[in-house]
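Please treat every number below as a calculation from the coordinates, not as lab data. Note that the structure is a prediction, hence the values are computed from the model and not measured. Cβ atoms are built from the backbone, for glycine too; each structure is taken alone.
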Structure I
Amino acid sequence: MTNIIYFLLCTLIFLLPILPSKIMLFSFPFSSDYIFIIMLLVYIAKLLIGSKDRYKFKKYVIDALKNPVTLSMLALFILMIISVSYSLEKGLAARESVRFFSYLFMFFIIKYELNEDKYYYGILNSYICSSVLVGVIGIYQYFSGFGLTDEFKTEFAFGSKFRIASTLENPNSLAGFMILCIFPVIMLLLKTKKKTKKVMYAACLGLFICNLILSFSKNGWIALAIGGFVLILTVNWKYIYGFIIFAIMSLFIPVVTKRLKDFMNPDQYASRIKHWKVAILMIKDHPLFGVGNGNYVSYYDSYIAKYPELDYAYKKRFPVHNSYLKIESELGILGIISFISFIFLSVKSMAKFIRWKEDSYYNLFFIGSFASIIAFYCMNFVDNMFFVPKVTTFFWIIFAVAQGIINRRENKIKIIN
C-alpha cells in the first residue's frame with residue numbers, strides 16, 4: 001500500500017498546480033482534495049490491516065512528539081481546532097483547520113512512511129516536472145492571455161498587457177510558487193558536472209525566472225533578491241558578481257524598469273496598509289484567542305463599517321495580505337508564538353544542510369531550498385502565501401522531504417547519493 005500512497009502523492013504534486021480549484025468531471029465537482037482523501041483512506045486501511053504498520057506508526061508518533069518542529073506545528077493545529085468553538089463562522093474555521101490537517105498528514109507520510117531514496121527522488125522530480133509545466137503554460141499565457149481574468153489582462157501603467165498567473169490563478173501566487181523552486185535549481189545547476197543535466201537545469205531556471213518576472217509581482221521580485229542574497233552568504237560570496245550582472249541586464253528591459261519605479265510609489269502599498277490596520281484593530285480587540293481560524297474575513301466588513309477610512313475599493317471580506325497578522329488576529333498570542341516558533345525552528349533545521357558539506361543531490365537541493373524558504377517567509381509579510389493551497393502545499397512537501405533526510409542522517413542511516 002505504500003506504493004499506492006506514493007503514486008497518489010505524485011499524482012497530487014502533478015495535478016494540484018495545474019487543475020482549477022474546482023472542475024466538473026462527468027457532471028461531478030472534482031478537486032485535488034479528493035486525492036488527499038483517498039490517500040488518507042489508503043493509509044488508514046494500511047494501519048488496520050498490518051500489525052507491523054501499526055507498530056511502526058506508534059514509533060513514528062513517539063518520534064514526532066519528541067521533535068520541536070513537529071510540536072510547534074501540532075500546537076498550531078490544536079489552537080485552530082479550539083478556535084472553531086468561538087468562531088463567528090464555524091464552518092469556515094473547521095474547513096481551514098481540516099486544510100492544515102492535510103498538510104500535517106502529508107508531512108507525516110513523507111517524513112516517515114516514504115522515507116526511502118526511490119520515493120524521495122520521485123517526489124522531488126515530480127515537483128520539478130510539475131513546475132516546468134506551470135512555467136510553460138505561463139509563457140504561453142503571456143503571449144496569448146489564455147486563462148487570465150480581466151483583472152490581470154489590461155494595459156498596465158508599466159507597459160505590459162498581461163500579468164501572468166499561469167494555472168495559479170493570481171500572479172502573486174505564481175511568484176510564490178516560482179520562488180520555492182528557483183533556488184534549488186540554481187544549486188543543482190552550479191554544482192552538477194554532467195553537461196546534459198546542466199543544460200536541463202539551465203533551461204528550467206530560465207523558464208522559472210521568466211515566469212517570476214512576467215508575473216510582475218513586486219513581492220516576488222523582492223523575494224528573488226532576498227533568496228539570492230541568502231544563497232550568496234551561505235554558499236559562496238563570489239556568486240554576487242553573477243547576481244549583479246543579472247540585475248543590470250534586467251534594467252535593460254523597459255517593462256521591468258517601469259515596474260521597479262512602482263516600488264517608490266507609496267500609493268502602491270496603501271491598500272495593504274489599510275488591511276494591516278484592520279488586523280491590528282482585531283488583535284487589540286481579541287488579543288488572547290483571536291477571532292477564530294480563517295475568520296479575519298468574517299469580521300472584515302464589520303470593522304470597515306466601524307472604521308470607514310480603512311475601506312479599500314468597497315471590497316467585501318478582503319484578506320489581510322500578511323500571514324503573520326492573519327495568524328495573530330485569528331488565533332491570538334498563543335497562535336503567533338506557535339507560528340513564529342515553527343518559523344525559527346524550521347530555519348534552524350534547514351541550516352543543517354549547509355553544515356553538511358557534500359555535493360549530493362539532496363544537499364544541493366535543500367541548500368537551495370534554505371534560501372527559497374527564507375524568501376518565502378519574507379513574502380508572507382505582504383501576502384497570505386501560507387494560506388494559498390496551490391503554493392503552500394509544495395512548501396510542506398519540500399520541507400517534509402528535508403525533515404525526512406535530516407531524520408535519517410541524524411539516526412546514522414546511510415543515504416545513497
Structure II
Amino acid sequence: MPGTTIEELPSLPPQHLDLSHCYGLRTLPALPPTLRHLDCSNCGQLQGLPQLPPSLTWLDVTECYKLQQLPALPEGMQRLTADMCEALTALPDLPASLTHLNLYNCSSLEQLPQLKHTSMIELACNCCSLLQELPDMPNSLERLEAGYIPNLSRLPQLPTQKLKLLYVHDTAISQLPGSLPCLEDLHCGGAPIRQLPVLPKCLVLDVSDSEHLQQLPEQLSPSLIHLDCSGCSELQLLPAQLPRLLRRLCVGGCRALQQLPAQLPARLLELDCAGCSGLQQLPAQLPRTLDSLQLNHCTALKQLPEQLPASLTHLNCSKCSGLQQLPAHLPRQLTILDVSNCTALQQLPELPPALRCLNCQGCSSLRQLPDLSQCQAKRVPLKGCSALREVCVGGCTLEL
C-alpha cells in the first residue's frame with residue numbers, strides 16, 4: 001500500500017478486516033461497529049489504533065514495531081496477539097473474556113496487567129526481557145510460556161490442577177510447584193532448578209542446561225516420550241528404569257554421567273550422548289528400534305556393543321579418542337558413519353551397501369579401509385589419516 005493513511009473504509013460493514021503487510025500504514029479511521037476480527041500484523045509503521053468497536057473479539061498487531069500503546073479493549077475481546085511489538089511499554093486492562101494473550105518479544109514491556117479475573121487459557125510472553133514478575137494466573141490457564149526472561153525469579157500462583165504446558169527456559173526461577181498432575185510439557189532448561197515436581201502425565205521433559213540439577217526423579221511419568229537432559233553437567237545418574245514409551249533421550253554434554261541404564265526403553269528412536277566425556281560404556285544391547293546414535297566427543301568410550309541395532313541409520317563417533325574398533329558387522333541400513341578424529345581407530349569393518357556418507361578425517365592410526373566400492377559414498381574425507389598407505393576401490397588399489 002503506497003499511502004500512509006486510510007481515509008475511509010468501505011460502507012459495507014465488514015466483520016473481518018485484514019490489513020496485514022500494509023508496510024506504510026500509519027493511522028486508521030474509525031472502525032465499523034460490526035467488526036469482530038482486525039488483523040494489522042506486519043504494519044511496521046503503524047503508530048496507533050482508533051477506538052475499538054465493542055463487537056471486536058480478535059486483534060492481531062504482530063510486528064507493529066512502532067506501536068507504543070493500545071486503546072481500551074472491548075469487554076468481549078477473546079484473543080490479543082502482539083508479538084514483536086518492540087515499542088509497546090504497557091497494556092490496557094484486560095477484559096474478563098480474554099482467553100489468549102501472545103506477547104512474544106515485547107522487549108519494552110515492563111509489567112503485565114492483572115490476569116486473575118480473565119478467562120485466560122494461554123499466555124505466551126517469551127523474550128519479554130524487562131519483565132521481573134508475573135501476576136497471579138486464573139484457574140482457567142492451561143499453557144504458560146515465559147521463557148528467556150532473565151530477571152524472572154519466581155512463578156506466580158498457578159492452577160496446578162489444570163496446567164498442561166509450562167515453559168520457563170532460561171529464567172532465574174529456582175523452584176517449581178511440588179506437583180503438576182496434568183502437565184504434559186515442561187521446559188525448564190537453563191534455569192537454576194535443583195528439584196523437579198511430580199509429573200504423572202508428562203510427555204515432554206526438557207531440563208537441558210540445568211547446571212544445578214544432580215538427579216532426576218526415580219519414577220518418571222510412564223507417558224514420557226521425550227527426555228532432554230543435555231548440558232546438565234552435574235547429572236551423574238539416570239533412573240534405573242526409564243519410561244517404556246520413551247522415543248528420544250538426549251544426555252549430550254552430561255560430563256559427570258559415566259553410564260546409562262543397563263536396559264534402555266524398547267521403543268527408543270534417538271540416543272544423543274554427544275560430549276559425555278565420562279561415559280565409559282554403552283549397554284550391551286541397544287533398542288532394536290534405534291535410528292540415530294550420537295557419541296561424538298565421548299572421549300572415555302573404548303568400544304561399542306558387539307551388535308548394533310539393524311534399524312540404525314546414523315552413527316556419529318567423531319572425536320571418540322579412546323575408541324579402538326567398531327563392531328565387526330555394521331547395520332545394513334546405516335547411511336551416515338562419522339569416525340572423524342578417532343585417533344585410536346586402526347581399521348574399519350566392511351561397509352554396508354546403504355552407506356552414503358563416510359568421514360574418516362583425522363583418524364591418525366587408521367591403517368586400512370575396506371573396499372569403498374561396496375557403499376554409496378561419493379566423497380570420503382581422509383585428511384590427517386597419516387598411517388593410511390592404500391585405498392581399495394573395486395578391483396583398483398590406490399597407493400597414497
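Couple of notes before you dig in:
- Origin of the value -23000, where helix-only ellipticity at 222 nm (-39500 (n - 2.57) for each DSSP H run of 4 or more, over all residues; to 500) was derived from one of I, II: I
- Structure from which 0.90 was derived, FRET efficiency 1/(1 + (r/R0)^6) of positions 86 and 390 (r between Cβ atoms, R0 = 41 Å, to 0.05), options I, II: I
- Across the set I, II, relative contact order in percent (Cα under 8 Å, 6 or more apart) reaches its highest value in structure I.
- Origin of the derived value 0.60 (FRET efficiency 1/(1 + (r/R0)^6) of positions 214 and 326 (r between Cβ atoms, R0 = 30 Å, to 0.05); candidates I, II): I
- Structures I, II were shown, and distance in nm of label points 7 Å out along Cα→Cβ at positions 62 and 302 at 4.7 was computed from I.
- Rg/Rh (Cα atoms, Kirkwood Rh) derived as 0.96 - corresponding label from I, II: I
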